[in-house]
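Read the figures in this text as sums done on the coordinates, not as results from a lab. This one's a predicted model, so the numbers in the text were calculated from it and none came from an experiment.
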Structure 1
Amino acid sequence: MSMITPKSVLLVAALGASSAACASVNLHGEAGEEFTNLSASFGAEEPGMTFNGNWAHSDNDGDVAGLGMGYNFNLGPFLLTLGGKALYLNPQDSDEGYAIALGGGAQLPLGQYFTLFGETYYSPDSMSSGVDDYVEANAGVRINVIKSLNIEAGYRYIDMAGKDAHHDNTLADGAYAGFNFRF
């Protein structure tokens, strides 16, 4: 019978961090009608481990901050990601809480200049605190301007369902424009 020890957990974390150190860094910003989303990711566009962090803000419905980890793999022309996020939830009309959301995404390059993408993450009541559930989804198209810069347009939806007679807080539900800077 084997046990998970702190030493083995640190070893796995160190191996993951070392692979991220060799990966490209992607800084991302987007704005919709009443929301903003800022993020940074490591290794998001290559097969292997990927790490990310983000902060989303709505003027009317609160904030979400998260750290995520996933694994990218090629399936034909697609780059698929499976992973999860640990999220801090700060809804405007409810108590703050947390969520562990599972999900993934896909990217489909269309030639040298265009990429279609989408992703979704979900956390049920059993994996969250302060909300009934958490849903995040987005889809769009990315246009490569130069190798290190692209712009994108898409649709984003982020919702924290109210719990215990609290209102739902929908941080994002609409179109957005954004940019990605890679180095």
Structure 2
Amino acid sequence: MSQTLQPGSAITSVADRRQLALDRIDELTADADARAARAWRNYYALQILTVALAAITPCLIFLAKDNPKNEILNWLQLFFPALAAVSAGASHIFRWREDGVRCTQLAESIRSEVWKYETRTAGYRPDQSDDQALDQLVTHVDVFNLQSVSRWASAALTETAASAPQASPARAESS
């Protein structure tokens, strides 16, 4: 059961804070897993489509060569490579492979951090108070999430900047 903080209220008990944190972590992990699955599915679907369309092209060329008056075959031998190019371009533009890697990495990083927290290893010392360990868990998970968002934004901005027309420096005209 997820708890919602009301404006001006604060959860003070460690058990309530822990539950709130674990609910948020479950939400982040499920979202990252769903995004990764969707990204990988889209990436592989377009890759398979590109290969299939490219593989059909020589067959169509061969058939069109034997039937030069068949306008449908002549048209299809041009249409299928164009679709393959669109499919390959869409796969690159939407960056589904990169999104799949980024989201999978986020989900696994969060799971690893929760595992360390629950087993009190790798920085979550047994002598550390529950409150301190929970603070550390929340901070680390938040850092992972913000880093993932930052990588996504950086990639999106880099791609946008690369596709923008570059202004050439003004040159003084010599007379």
Structure 3
Amino acid sequence: LKLRQQMQIELKAIQQQVGITFIYVTHDQEEALTMSDRIAVFNQGRIEQFGAPSDVYEHPATAFVAGFVGVSNMLRGAAAAAITGSEQSVAIRPEKIRMLAPDAPAPDGAHTALGHIRDVVYLGVLTRYLVDLDSGGALVVIAQNLDGGAVDARAAQGRPVRLAWPREHTQPVGVSE
């Protein structure tokens, strides 16, 4: 582990041993998720969302929180309606989305969208794809490299795909005040 990660583990252990409350201020989302039992996300001096790290990450209350804590795809208006049937803005985490062959059947209970791969970035442990949706908009997809081997980015670009993700990972989000 890197020194910063070791220190996070040590600080959390000390806090638990001593049994006192820490108020820890950071702009580093990974650090906030690692160090916290509860997170308060502030926007312009106001609490936008307060809760357990997993709740804030998995169920962002607003578009601001979805974009601030981790990476999130945002679909608004017609782009959202094409997938969900409603123009309400939704957030979808990139790691929740699976890429399938375009003619693959839609998994039961999943939202799906057809599109074409625009960009591929190999990041070692994972690959990040940018997919232009046929219905408008674009989604980022993050896939673990479980098969061990780099993706041929040039061969993948332009390839048609079906994206699928469980409906429960389509999070309606409000607008920040």
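If Cα Rg over 2.2 N^0.38 Å is computed to be 1.07, which of 1, 2, 3 is the source?
Source structure: 1.
Please state which of the structures 1, 2, 3 yields -3000 when helix-only ellipticity at 222 nm (-39500 (n - 2.57) for each DSSP H run of 4 or more, over all residues; to 500) is computed from it.
Derived from the structure labelled 1.
For which of the structures 1, 2, 3 does the calculation of relative contact order in percent (Cα under 8 Å, 6 or more apart) return 20?
Answer for the origin of the read-out: 3.
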